[in-house]
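What follows are several structures.
Please treat every number below as a calculation from the coordinates, not as lab data. These numbers come from a predicted model, not from an experiment. Cβ atoms are built from the backbone, for glycine too; each structure is taken alone.
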Structure I
Amino acid sequence: MLFFDTFTCVIKKIVVSLRSNKLVDQFEKVTIMKHLNSFFTLLTASLIAFTACTNTLSKHPCLSLTADGTQLIKQSIGDYPTFDASFAYAKQVADQAIALPIDVPTPQHAAGGYTHEQHKNNYYAMYYAGIMYQVLGEEKYAIFVRDMLLQYAQLYPTLGQHPYVGSPVPGQLFWQTLNESVWLLHTSMAYDCIYDFLTPAQRTTIENNLLFLVAKFIEEGTPANYATFNRMHNHATWANAAVGMTGYVTGNQDLIDRALYGSKKDGQSGFLLQLEQLFSPEGYFTEGAYYLRYAIWPFMLFAQAIEINQPELQIFQRRDGILLKAVNALIQQAYNGEIIRANDALKKTYSTQEIVAAVNIAYWASKDPQLLSIAQQQGSFVLSSAGISTAKDIAEGKQQPFQFESKLYRDGADGSQGGMAIIRQGEEADKQFMLVFKATSHGLSHGHYDKLTYSLYDNGNEVLTDYGAARFLNIESKSGGRYTHENNTYAMQTVAHNTAVVDCESHFMGDYETSMKHASTINYASITPETSIISATESNAYAHKQVHMQRTLAVMQPQDAEFPIIIDIMRLQGEQPHTYDLPFHYNGHLINSSFSAPKQGSVLYPMQGKYGYEHLWKEAEVDIHEPNAWFTILQTDRFYSVTTTLDNGKAFFVRSGANDPNNNLRSQPAVIFRQEGKANHTFASVVEPHGLFDPNLELTKGATPQTKRIQVIFQDDTYTAVEVQLAHTNIIFITLNKDFNESKQHTLTIANTTYNWTGNYHIANN
């Protein structure tokens, strides 16, 4: 800084002299001063950047772990049993890796294959060994990381495209660049931990022959990489985070700026823009909860690195604390610890390593005591400054119960792209009744054609199901660990969800580009502890058929009822006759139905059609001549019945798994209600839990549904009214179909009874 101050003084004196020298030609004076000012500005910026880099370089570790965090871990070993268990696991991984010869194989296999898994194991081993070196101070861990990095620095410059072609964005170490980003992120943290152990020559080799090369490849190695790096997508999040954290650990401000502001450093892409565009104001992630589960890891790790190195950016305050809202929204989109299945989703809990890291960092950044209770349930910690501070405060009893709530999470950066409603009933979080209503945008490349679908969780179980994704993660023999073909042909298709299908065709005819242009519209939402109602419209999914969809769901607990019920109004309006299907996919055993039909004979045949129908075995088909049809299932110790309105319709018992030569689909049952030959039809349904089955006491009670009848008693362009006749009460439910206004007064007469109310709906008990 002394040189900088002296140089500044000299330059200023020259400028003053020029200004006062009348012998200098005016044009020359202006030109000289212009160049001097430009030079001065450039030099100033360079020195500031150099100073920033120098400061960064002097503070290793500076990413996830810091000097203060390291010291706290050292002091706390033996004090917090759960944290000690996480530390012991990491040490075991590191020790086992050190005991074996270093193996950095030439890439060959897809996910699940030997080379893929070895490179994955390597970055975990380096990461844990780096932490062990920081905490325990034993050089063997640093030597292991150093030697492995030097071997990678020999291998990586020789690599071309990965030999397994299975991704539009192929990698070099891995079959896709996404995995390259995950590798670099973890490797940057390992490098950070041993930085001060290395000689300057070793750092130069590792940085120039490895870290910078991987970062350059991730950002611009191919046109597809460049497009992905600057995309609004979870792959870009990983790429930005990996490149940015490499920038921090090496003191390379250019890499940091590219990660934050995009390749052109103009803010039109990059990590900060992702915070603006990928989340709704409530923190809903446009790709859905499952992919937020994955993306929240780089979001929070990079944010932590930003907070440590550039606190002036106030990353956790950005956009009203959007990252902290996202962590909360992710936890809220879980039932009994399991992330809901929406869009491409597999079975995951919020105890995965990604969410453990996110919760630890969110607590580190916010000190929200409710997060401590989630961390306590997770039962593990990140070995970082965030992890140890979280464990310490749990041990000190600072945790408070996490408040699961009913809420509408809007979709879209401005909240205008529909939304997802989470409606809960009951005090016990692990036994709650929970309805998930999805009326969002498509959800980028991991979205499904499932407008206005819903799923039901109750009594600790998923009852009415969303299929999720057809994928076998990291199993090489199953499409190289990628999504299987059946993910496109079945899991994404409309019939795999609990929503209306027109003429056996998927929403938007299964066309991604068309679906991406549209989102459902939330008509209104009224969410209270007693009664919650959500209504949404979808006019684009079947625009080519001129069919308008509107769905209204009401969750309430009737008088004398033991459990809440769902009143479900699916209104379909067309210009000409169509075939309307409404599937109900379920978990449990089919107990009874009002339309019992013998199963097909010794040979089963698939349902006719495509758009996923070809993957459904038709187990039985029956004509329905009554105004209502119902079926009952048993899930664990509780019965569930679905009753719906039909007008000389049909019911099908189906099961997934047809036309599946590689056995990629799970076998899951469903009942499909079908209404044929009508332009307009309203499926009015009741979903009710009831009864008890106790196999230990051999006790059964309440095995039959309490719903005696449901019927549409009035319908026009403005109103739809249904009557639900239960065992002990009748419910009249009226909902608006248009002109939604919470303060508008309404009067409607039905069968000589006049109903007066204010707002978008009315409930009356007879």
Structure II
Amino acid sequence: MKKKSKIDHYSDKEALDFHNSGKSGKIEIISSKPLTTKRDLSLAYSPGVAAPVKAISKNPDAAYEYTSKGNLVAVISNGSAILGLGNLGALASKPVMEGKAVLFKRFADIDAIDIEINNKNVNEIIQCVQSIGDSFGGINLEDIAAPDCFIIEQKLKEVLNIPIFHDDQHGTAVITTAALINALDISKKKINDVKIVVNGAGASAIACVNLFKSIGAKNNNVVMLDRKGVIYKGRDNIDQFKSAHAIETKLRTLKEVMKGADIFLGLSAKDTVTQDMIKSMAKNPIIFACANPDPEIKPELIDEVRSDAIVATGRSDYPNQVNNLIGFPYIFRGALDVRAKTINEEMKIAASNAIAALARERVPDEVVAAMGGDRPKYGKNYIIPSTFDPRLISVIPVAVAKAAIKSGVARKKIENFEIYSEQLKQRLDPSVTIMQGINSQVKKSQKKVVFVDGEDENTLKAAIAFKNSGLGIPMIIAKEKVVKERLKEIGYSENFNIEIVNSTIKEKREKYVKYIFEKLHRDQGLLERDCDRMIRNDRVIWGACMVSCGDADAMVTGNTRRYSQSLQKIKRVVDPRPGEIMFGLNMLVNKGRTVFIADTTVHEYPSSAQLAEIAISCARVVRLFGFDPKIAFLSHSTFGQPITSRTKHIRDAVDILKKKNVDFKFDGDMQPDVALDEKYKELYPFSEIVGNANILIMPGQHSAAITYKTMKTLGGSKVIGPLLVGLGQAIEIAPLRSSTNDIINLASLAAYSSDVIDYKNKKNN
């Protein structure tokens, strides 16, 4: 069994900087209603707020209609069992709980608020959560030590009429059960016949066993062990939760119970299972070694002694990761949408079955991209769907909601589940996986990427992250002494392994001088010594020569100088691709929408012919990202109203494009709201682009730059780019003051371009 990928590594300082960048922490609260006028304020607060207050006082369920309650989850912890770090206290758990809240939002569009309770008294915690429970649609308990977590959850279920879910228990159980369902199917075994060994008797292990038994596992066929060995009837000093799974047996050790076992589930500690134990298991064994961060036995050790085993772990660098993220956001989504009173066994089993069934279906292209271009197939190495499978949001909540309705715990019915499934799909923007897909592709190709501004802190961090994430091979242009100082400043060893290049490398310098001289001496009258001086003194020129001369595949620069300055330097070394126009393209990713804007960087005021060519190139590039191009030529006018000289400029571009045999839809002139808002379809039914545009061709660089920068700053959009389209090499320019992530994205895009575009042969692809 081979590892599929590397785990990203970060220094503590990088992690701290990440949590401290911009606004501290990972979550914020924004208003869902406009508050721009006096009337807005009056409606949102006094006196308008009195109306929903009175409605809720008469009917508590009205809170679901007039407040955020129905989409609000409290993530609650006392910090008594934080990850694998132990009892570090409530406040120390806050970064984890904020992270959980972020995952709720990212994967299921659920608003979540973290609440840390500085208390170890079970009854007082119960009282605290009970007192605030009416504010929320559900409660997610997290990182609370056993057995307290069992008691707290059970009591809260009794006193609160909303879903209570301890993810450490039930999230793990749901995903593990889904994996088990498929593993049993593949190994041709039945749940009521198999012998199961569970090493670990904490919250997650007990929850797994409970769910295993709910789907048919026989009580006497399940053996649990804790640190003291087998949990058997008559053993002293075991609590009620463990004793519920005690069986009559004379076996006392893990080694003994592993003989002939069909299934091993480990939720304990690393290296507790030996190869001899694995050898002693039954034919076609199922081995879930899920201790984190290191499993009970490494998959490669299993592979050495058993070729018939189905293996899962809790790690992302091996196949079949048991990851709670596949479960809890979607389980809550379904529970909230039917206003469930609880999350019962029926709902958990439904979630497990839905997850298992999804792994048996053909894997979509988004997952293929995320997994490095390989399409996994249902089998030994693919029994659990990917965490980034876009179908999770439309499959699991539906199953959970149906189970809630059928079992009688739903307070709201869903009349049409097909419509509900489509509504679920619309909650998330599939474009958030764009960079993940691109990154997976470049991981596979391992391109050499030059980071020109290697002494800049953000650029250096980006190069390190590029290497640590396995995205490719970074090279930085910098002075070694300065880099070593920077490395220490950002929390790395000064001997961190990253290639440093500069003009002191005589062989390379002479090579690049020759290249530049041959290219520029006639057109610009440069002497060889002029070219030598240029190569020695200008890092952008040096980096562009590295790519042009085949010493690197791609390059990213900028961040320390103006975009136009970097572009002018690059253009001295690299020509546009034959037959193409060069321009800047920005990708704006917002909830439910991805829009491309051009030209943002190159042409101050493109001609009508240039606008048409930009549109053609945009269509080609956008298709590389998996989108069907729908192009709107923007103006201050819409279909000639009002008619001005600027309007004519845009209309002429549309007319030019109409005469070309293009294979994409386009229209214009039109204002941006007409291009993007579907309500205008009624006014302009003759146009297929109105309300549907995903590429906006701007009349000039000024309007393009103003638009995307305004959106980036105020509009809540994630901006990727600008991408430099039409250049003869894979080179990207980062704007001034770009973040580390911005530079990483551009480096990945440059590497991706070098892989999918045939620069060498200059083919028009």
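Consider the structures I, II: one of them gives 12.6 for Kirkwood radius over Cα pairs in Å, for residues 513-560 alone as calculated from the coordinates. Say which. This value belongs to structure I. A value of 36, 24, 21 was derived for semi-axes √(5λ) of the Cα gyration tensor in Å, for residues 345-688 alone; which structure in I, II was it taken from? Answer by label: I. Of the structures labelled I, II, which one yields 5.9 when distance in nm of label points 7 Å out along Cα→Cβ at positions 217 and 657 is computed from its coordinates? Value 5.9 for distance in nm of label points 7 Å out along Cα→Cβ at positions 217 and 657 corresponds to II out of I, II. Given a computed value of 3.0 for distance in nm of label points 7 Å out along Cα→Cβ at positions 81 and 145, which structure among I, II does it belong to? Clearly, the read-out refers to I. Each of the structures I, II was assessed by distance in nm of label points 7 Å out along Cα→Cβ at positions 401 and 641; the largest value belongs to II. Looking at FRET efficiency 1/(1 + (r/R0)^6) of positions 449 and 697 (r between Cβ atoms, R0 = 30 Å, to 0.05) for structures I, II, the greatest value goes to II.
Could you figure out which one of I, II the value 51, 35, 24 for semi-axes √(5λ) of the Cα gyration tensor in Å was computed from? Label of the source structure: II.
Taking FRET efficiency 1/(1 + (r/R0)^6) of positions 281 and 441 (r between Cβ atoms, R0 = 25 Å, to 0.05) as the criterion, which structure among I, II has the greatest value?
Working: I: 0.95; II: 0.05.
That would be structure I.
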